[in-house]
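Alright, structures below, take your time with them.
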Structure P
Amino acid sequence: IIRKAAEQLKTWRLTDTTLYVTLEPCPMCAGAIVQARIARLVFGAWDPKAGACGSILDIPSERRFNHRVQVTGGLREEESRGLLQEFFRTKRETLSQQRRRSTSGSQGRAD
């Protein structure tokens with residue numbers, strides 16, 4: 001998303017932009033947000049395992065960087081959490097079905 005926005009705006013400095021995401025960004029994503037100079041980040045669900053915008057780390061507010069990001073977290077948190085749970089439930093079911101098909105398709109073959 002950041003790369004596409006930079007291409008669209010023809011600059012890597014995405015000042016005066018707001019990024020909306022479902023889940024609190026991880027350290028790598030938070031670093032990319034800071035480096036892109038995004039002004040504001042809004043996310044739905046906190047990530048207590050890998051969140052880097054207030055949960056475990058707070059990269060956007062780190063004073064040693066030359067840019068800080070205004071962060072709003074927990075917006076529509078329950079709805080965001082539900083979207084994430086449904087996404088991963090569907091992904092697990094699809095993978096399970098693919099494995100079953102792959103296993104049943106290879107049975108009876110002489111390799």
Structure Q
Amino acid sequence: MGLRGNHLCVENAMKNCCPICYEYLFDSIKGTTVMSCGHTIHMECYREMLDQKQYRCPICSKSTLDMSRSWERLDQEIAGTVMPDEYRYEVMILCNDCSTTSRAKFHIFGHKC
């Protein structure tokens with residue numbers, strides 16, 4: 001599958017260092033991949049990141065995989081765990097994926113927009 005029309009283009013993305021191993025990507029002979037956010041990374045570094053259950057871009061913190069199933073599980077866990085009265089308040093959050101600032105109910109398991 002080609003990249004034309006199938007990725008978010010970040011100008012001069014290959015003229016940066018891999019965010020994991022810091023090797024300069026433009027001169028590297030290792031395979032590279034473009035993450036869904038448009039940042040580039042060595043393929044082997046990306047695989048290692050996934051093996052370590054790291055699913056966010058190390059540069060911009062956007063999700064690198066479809067996280068919808070994880071968000072559904074989070075919703076279920078939050079719904080099944082009632083917070084004590086002293087923790088029932090709203091907090092301001094910044095979503096790394098959509099860059100939206102919004103209000104969310106505080107919960108120890110996490111927040112989402």
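Read-outs throughout are calculated quantities, based only on the coordinates presented, and are distinct from any laboratory measurement. The shown structure was predicted, so the numbers you read here are calculated from the model rather than taken from an experiment. Cβ atoms are built from the backbone, for glycine too; each structure is taken alone.
Computing P(r) over Cα pairs in 10 Å bins from 0, in percent across structures P, Q gives 12, 34, 28, 17, 7, 1 for structure Q. Taking distance in nm of label points 7 Å out along Cα→Cβ at positions 26 and 66 as the measure, the highest value among P, Q is held by Q. With relative contact order in percent (Cα under 8 Å, 6 or more apart) derived from the coordinates and found to be 16, which of P, Q does the value describe? Clearly, the read-out refers to Q.
Here helix-only ellipticity at 222 nm (-39500 (n - 2.57) for each DSSP H run of 4 or more, over all residues; to 500) was derived from just one of the structures P, Q, and that gives -5500; the source is Q.
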